[in-house]
Every structure is written in C-alpha cells, then in structure tokens.
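What follows is calculated from the coordinates using simple rules that are stated; it is not laboratory data. This is a predicted model, so every value here is computed, not measured. Cβ atoms are built from the backbone, for glycine too; each structure is taken alone.
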Structure 1
Amino acid sequence: MRLLVLYQARDAARDQPGYYNGFERLVTEGELEAHSVISYYGVAEKHGWPALWEQAYVAARQIDADAIFLQFFHGAIPDPTAAIAHLKGLSSRPVVFTSLGDPFGRWTKRISRSYRIASKLADVNFLTGMGYLAKQLARQGACNLVLMPNGCCQVRFSTGLDQAKYSPDFDVVFIGNRISSRNPLSHFFWTAHRRRDFVALVTKRYGRRFGLFGHGWTGNPSWQDPVPYEHQHSAQRRGSVVLGGMPNGYHDYYTSDRVLIAIASGIPFVDYWVPGIDLLFQPERDWWLASDLQGMLKWCDHLLSLSQEERLRLGGCARERILKFHTQYHRCREMVGIVRDLRAARSRGTTAARPQLSFLRQQTYPAAVVNWQG
C-alpha cells in the first residue's frame with residue numbers, strides 16, 4: 001500500500017514522531033510500499049489551504065497513492081469538501097481515512113466542522129473514543145467508525161526506569177494544568193471544577209508527599225513546576241504512585257495519550273474510570289481504576305502499602321505491555337491493516353468484514369465499531 005499522510009503538524013518528524021516513526025517502520029517491514037509526508041499546518045500557515053491541497057494532490061499522484069490519511073483532522077480548517085473529492089478522483093482511487101484525537105463534549109465543545117465534513121467523505125474514520133461521539137457522527141452521515149485509542153509515543157517514552165537510581169521524592173504524583181473557564185455551559189467549566197476539587201483533595205490527603213506538576217497551581221503547597229510534554233517520565237518517576245486527573249472526555253473508551261505515557265513510566269498508575277476503558281488494559285494489573293475521587297485515593301493507599309519492590313514489579317510489567325502492544329507504532333499498524341482489508345474487499349467487489357481490534361481484551365459492549373458498511 002502506498003500511503004500519503006497529512007499530519008496534524010508543522011514538522012511531522014518533530015511534532016508527531018511516534019506516528020512518523022511508526023509508518024516509516026511499516027515501510028521497512030514491507031507493510032507499506034511508500035510513506036509520503038505533508039505537515040498540513042506547516043504548509044497552510046505559510047502558503048494557505050489551497051496550496052496545501054494542491055501539494056497533497058501532487059504528492060499523491062507522484063507515489064500513485066492508494067491510501068490517504070487525514071491525521072487528527074480537527075481545528076480551524078476551511079471546508080475540505082472539494083479538496084477531498086479531488087483526491088478521491090485520482091486514477092489510483094485512494095481510500096481516504098481520518099482520525100479524531102481530542103475529546104469533545106456532548107452539547108458544548110462539539111466536534112469541529114472540518115472533521116464532521118471529512119468523516120462523511122472518508123472511507124474509514126478512526127476515533128480515540130466512541131459512545132456519543134460515534135453516534136453523533138453516524139447521525140450526520142459518517143460510516144465505518146472504528147475505535148483507535150491514543151498510543152504511547154515509542155520515540156519519546158521508551159527509555160526504561162533505572163531501578164538502581166530510583167528514589168521517589170513523593171508518595172503520589174499528578175501532572176496536569178489548572179484549567180479555567182467562566183462559562184457554566186462549557187464542557188471545560190465542569191472539567192476544570194472537578195480537577196480543582198481533585199487536586200484540593202489529594203493535597204489535603206498527602207500534603208508535601210504529593211508532587212503536583214503543571215501550570216496554574218501557584219500557591220498550592222504541593223506544587224512543583226510545569227513539565228514539558230517529553231519530560232513527563234522524569235516527573236512521574238519521582239513518585240511511588242502516579243495519578244491520572246479528571247478526564248476531559250467521558251465518551252466510551254476515551255483516554256488521553258498521557259494515560260499510556262504514565263503507565264509506560266513503570267510506576268503504578270491510578271486513574272478515573274470511563275466506560276469501556278477496562279477493555280483496553282486490565283484493571284489491577286495494568287492500572288487501578290475508580291469511579292470517584294475517594295476510590296482513587298483508596299487505590300493510592302493500597303499501592304503505597306506495598307513494598308517498593310512489589311510496586312516496581314507491577315509498574316514494570318504494565319510498562320512492558322504498553323510498549324509491546326499500545327504504542328503509536330502499533331496504532332499505525334492496526335490502521336494500515338484495516339484500510340488494506342477494506343481496499344482489497346472493494347477491489348473484489350465485496351464488503352469488508354467488520355474489523356476485529358487486536359488491542360481490545362474482548363469484543364463486547366460498548367460498541368467499538370459503529371455504522372460499519374465495509
């Protein structure tokens with residue numbers, strides 16, 4: 001398969017190294033014949049969106065692309081209808097597929113217009129969460145909606161924990177910015193409120209044994225400093241337990257890539273339950289889940305009651321599973337396989353079988369594939 005990827009980036013190799021590396025590895029392994037790269041924000045900001053689409057058309061024609069990926073195609077993007085139709089009209093008849101990476105609300109902060117349009121025109125759409133988001137898109141005419149959770153960037157987060165040097169400064173570590181919103185009807189207003197309550201409760205419980213990292217927490221006695229994205233493991237490995245914050249999205253299966261990064265730190269990870277996520281990773285083996293704040297703190301206390309040796313054993317095993325099955329490389333491989341099967345079925349004049357997703361522990365509710373038409 002010859003693939004053109006329009007990356008949500010200004011420089012794909014720098015801004016999306018896990019996906020860039022993932023597709024490059026698939027070329028090396030013979031799973032892809034070609035991987036052509038366009039950083040769509042980088043081109044559009046310099047030359048405008050019409051120039052971006054013209055460059056994409058030329059690039060697709062040059063490699064005779066039979067698949068085109070619009071990665072994380074949401075944001076301030078002008079109506080892509082004509083451009084996508086132009087690409088689909090190439091003589092190679094490429095399969096066009098999209099991905100949706102961010103959480104979106106049910107009533108506010110809804111899916112961007114650019115993605116709603118692109119998903120209706122695309123042949124396959126990969127979503128990092130399902131539930132109400134998938135239902136909204138299906139009602140608006142999108143088909144072949146497939147769960148594809150965020151992955152851990154294998155380029156930035158594969159370095160192992162040096163247990164000989166491990167000496168935690170804190171019992172519990174949390175990385176997250178203080179979100180602000182003044183609009184009570186906003187999706188982020190209630191997310192911000194829950195996060196403030198969460199931090200206040202953990203601060204009261206653990207005091208200076210709590211390592212709080214992120215922007216906006218000045219004055220909190222547990223606050224340390226902000227942490228650059230690529231340095232998250234450095235902060236997490238200063239704790240005995242890592243806490244996930246209140247999730248920004250509550251649609252089925254949704255997890256931020258920061259969840260996978262945290263598990264890959266090698267430190268036991270406690271998080272908030274969202275429907276379906278226990279089918280991604282096994283609770284009380286890969287992570288510890290609770291449906292409320294008090295439940296999360298109980299899991300923290302339980303893990304802290306274990307010996308350091310046992311915590312590192314648990315964290316290390318979970319880390320290995322993330323790096324073996326749940327990196328961005330693995331997500332690239334899964335998407336390519338699904339797209340290849342779809343294209344092959346259509347070339348035979350048949351309907352592609354509903355995908356069986358390798359990363360799910362069982363193929364059950366909540367629905368991980370919605371409005372599949374093959």
Structure 2
Amino acid sequence: MSSFLARLPISMSLLGLVLAGQAATGSLATGARLAGFTTFCAGLIGPLRGRVLDRREMRGGLQRSCFMYSGLLVLFAVCVHLKTHVALLYALCAAIAYSVSGIWGGFRALLVAAVSPERLRRAHFVESLMVEVSYGAGPLLVTELALLGGAMTVLAAMALIAALAGLSLIGVVRLQPRPVVRTHIQRRTDIRLLIALAFCLGLGFGAFESNVTQRMPQYGLSPDLGGLFLLLLALGSMAGGICVSLRPIRRHRTSRKASVLFAMFAMLIIPSAMAPTPGTFAVCLLFASLMLVPITGLGSAELEARIGVSERAEAFSSFVAATMIGGGLGAVINGVLVVPLGAWNIPYLTIGLFGAVALILAGFARRLDGQAENAPTTAEAGRHVHAARDPTERR
C-alpha cells in the first residue's frame with residue numbers, strides 16, 4: 001500500500017503538471033515541457049539518489065522523500081496560484097525530480113526486508129503490476145479532480161497522497177545500511193546488460209505509447225479521445241501483470257524466456273499497427289501491452305538475484321531510470337518522426353526494436369544463462385537480511 005500511495009502522485013504528475021503549467025502560464029505546451037523536464041531529471045538523478053539511500057536506513061530515507069515531495073508540491077501550487085515566472089517553476093520541477101527519484105528504486109530495495117525470502121521473487125512481479133495500476137489510476141484521478149476544482153485541486157491531492165505515503169511507512173520494517181566497500185555495481189557486465197534491456201524496453205514502449213494519441217486523426221477521431229485508448233493499453237498491461245503475479249516466471253533459462261517475451265511483445269503490437277478501424281484498434285491495444293509487466297518483473301527479479309544485500313537502491317534506481325529515460329527518448333523519437341513517417345508507421349519501429357532484442361538474447365542465451373547459474377539466489381539475499389533483523393522490531 002505504501003508503494004502504491006507513493007507512486008500514485010508520480011503517475012498523476014504526468015498530466016497534473018501539464019495542467020498546472022497551463023494554469024500558471026496559459027500555455028499547454030509549457031505544461032508539457034514542465035512534466036517532461038521533471039521525468040527526465042528524475043531519471044538522471046535516480047542512481048545518485050539510490051546511492052544516498054543505500055548509505056542510510058532505507059525506510060526513513062523513503063519517508064523523507066515522500067514528505068519532501070509533498071512539501072514541494074505545496075510550494076509549487078503556491079507558485080502556480082501566484083503565476084510566478086516560469087524559470088521558478090522549472091527550478092521547483094528539478095527539486096521535485098530529486099525528491100521522487102529515490103522512490104522508484106527505494107521501494108524495490110526495501111522488499112528484501114519487508115517480504116519473506118520465499119515470496120521475494122513474486123513480490124517483484126507484484127510490484128511491477130502495482131506500478132502499472134498506479135499509472136492507470138493516476139491520469140483518471142487527475143481528470144476527475146480537474147473537473148471538480150482545476151489544477152490547484154490536482155496539486156493539493158498529489159501533496160496529500162504523498163504525505164499519506166510517508167505516514168503509511170511508519171509500520172514498515174527498517175533496512176539498515178550494510179558497512180561494505182563500494183563495488184561500483186554498475187560496472188558489472190551483467191548489471192549493465194539488465195539496465196540496457198530496461199532502456200530498450202522503455203525506448204520501444206515509450207514510442208508506441210506516445211503514438212496512440214497521434215493515431216486518432218487516422219481514424220477520424222479527436223486527439224482528446226486518446227486518453228481512453230491509453231486506458232485500454234494500461235488495462236492490457238495490468239492483465240499481463242496479474243498473470244505473472246499469480247504465477248511468477250521461474251529463474252531458469254532466464255535469457256531464453258526474456259527473448260521469447262520480447263518476441264511475443266513485438267508480435268502482439270503488429271495487429272494494432274495494422275488496425276483498420278478505431279474499434280479494432282481499441283481491441284488490439286488490450287493485447288499489445290500484455291508482455292510489459294512480465295518483462296519488467298523478470299528484469300527486476302533477475303537484478304534482485306544478482307545484487308545481494310548491498311547497493312540495492314542504487315541498482316534498482318539505475319534500472320528504473322533506464323526505463324524512464326528510454327521512455328522519454330521514445331516519446332521524443334515519435335514526435336520527431338511522426339511527420340516524415342506518418343503516425344501509423346511509428347509502431348513498426350517498436351516492433352523492429354523488440355524483434356532485434358529478442359534475436360540478440362536468443363543468440364547469446366546459452367552464455368548468459370550459464371553465467372546466471374553462479375549468481376546468488378534471491379532467497380539467499382532475503383535470508384541474510386531476515387536473519388540479521390532485530391526480532392523485537394516493529395513490523
């Protein structure tokens with residue numbers, strides 16, 4: 001619940017900051033730039049914030065991040081109400097990005113203390129599912145709040161939810177920092193590969209997702225209806241997430257499984273790219289994103305198995321940051337190429353990318369899976385932390 005509450009205002013900011021920027025400057029484009037700037041900065045700062053969290057007690061660090069996020073949103077709302085200079089809004093967006101950048105990876109890092117070792121792998125798939133649920137619920141909640149009270153109501157709700165997330169962490173177990181020498185985990189080849197795959201996933205899906213709204217004129221529809229089609233895309237990813245949460249993918253021949261998932265992702269996007277009518281397009285979107293959570297969860301679970309109990313927040317923050325930066329870059333690529341290529345051709349770029357990733361993983365699967373056999377297991381890391389925990393500590 002704490003994870004969902006913390007991520008909900010982040011997902012709300014995708015639309016909430018756009019509306020806030022419009023309310024402050026009168027320009028919807030400025031609002032979009034503010035939202036994009038915040039996401040991009042959060043992705044860049046993520047690994048650094050994760051490193052800071054690793055050096056301190058994790059639960060307390062996440063609480064401070066939530067309360068800082070809440071306070072900055074209140075300050076941002078005041079500036080929007082006063083219609084201050086846009087430069088100040090950008091500065092506050094950078095501060096907001098700093099406050100949220102540790103939340104993405106921090107909650108995943110805390111799982112090793114909050115979840116029993118036997119359920120830790122499943123927890124990463126559930127966590128990936130909850131991310132998609134928050135990204136589906138956030139824009140809908142913003143739409144309702146905006147109709148009731150405008151951008152100020154949206155910002156106030158975001159601040160309140162962030163504060164509630166911080167309060168809800170009071171009952172969560174602590175994860176004390178480990179006194180180990182820094183190993184520069186991002187220099188490991190296997191970790192870099194996982195981060196690169198996260199970037200490719202974000203790049204391809206970001207281009208495809210941002211293209212949905214621009215496909216509306218192709219079907220004679222207003223771009224304002226794009227939100228409904230994006231909701232169908234989110235529902236599809238939730239459906240795939242529920243399946244792997246109930247039955248997590250096992251850690252056996254992981255590279256081969258990842259190759260199959262990327263190939264299936266590419267094939268499931270093809271029908272939506274060729275859909276002749278809006279009704280067909282809507283149905284195809286329900287299936288197009290089925291593989292998103294399985295791939296994200298598999299990557300997170302594999303990362304969990306390889307990092308042990310130290311430098312956890314930095315590793316997970318880097319993984320999530322790669323996904324977010326890739327998604328932002330994918331949206332930019334869509335915006336640049338949509339005119340020369342046509343909106344209906346952009347999905348084929350994603351299909352080609354995911355197909356190429358699938359072929360590369362299949363070609364090196366034997367070597368990669370052989371290296372994975374010598375990596376520590378998820379349960380070993382969890383047992384180490386649970387054995388060291390104070391039995392009198394509040395749960």
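Comparing mean count of other Cβ atoms within 10 Å over residues 235-242 across 1, 2, which is largest?
Across 1, 2, mean count of other Cβ atoms within 10 Å over residues 235-242 peaks for 1.
Please compute relative contact order in percent (Cα under 8 Å, 6 or more apart) for structures 1, 2 and give me the label with the greatest value.
Across 1, 2, relative contact order in percent (Cα under 8 Å, 6 or more apart) peaks for 2.
For which of 1, 2 does FRET efficiency 1/(1 + (r/R0)^6) of positions 11 and 291 (r between Cβ atoms, R0 = 41 Å, to 0.05), calculated from the coordinates, equal 1.00?
It traces back to 2.
Computing helix-only ellipticity at 222 nm (-39500 (n - 2.57) for each DSSP H run of 4 or more, over all residues; to 500) gives -27500 for which of 1, 2?
This figure was derived from 2.
With mean count of other Cβ atoms within 10 Å over residues 155-162 coming out at 15.5, pick the structure among 1, 2 it was computed from.
The value was obtained from structure 1.
Taking volume of the Cα convex hull per residue in Å³ as the criterion, which structure among 1, 2 has the greatest value?
The structure with the largest value is 1.
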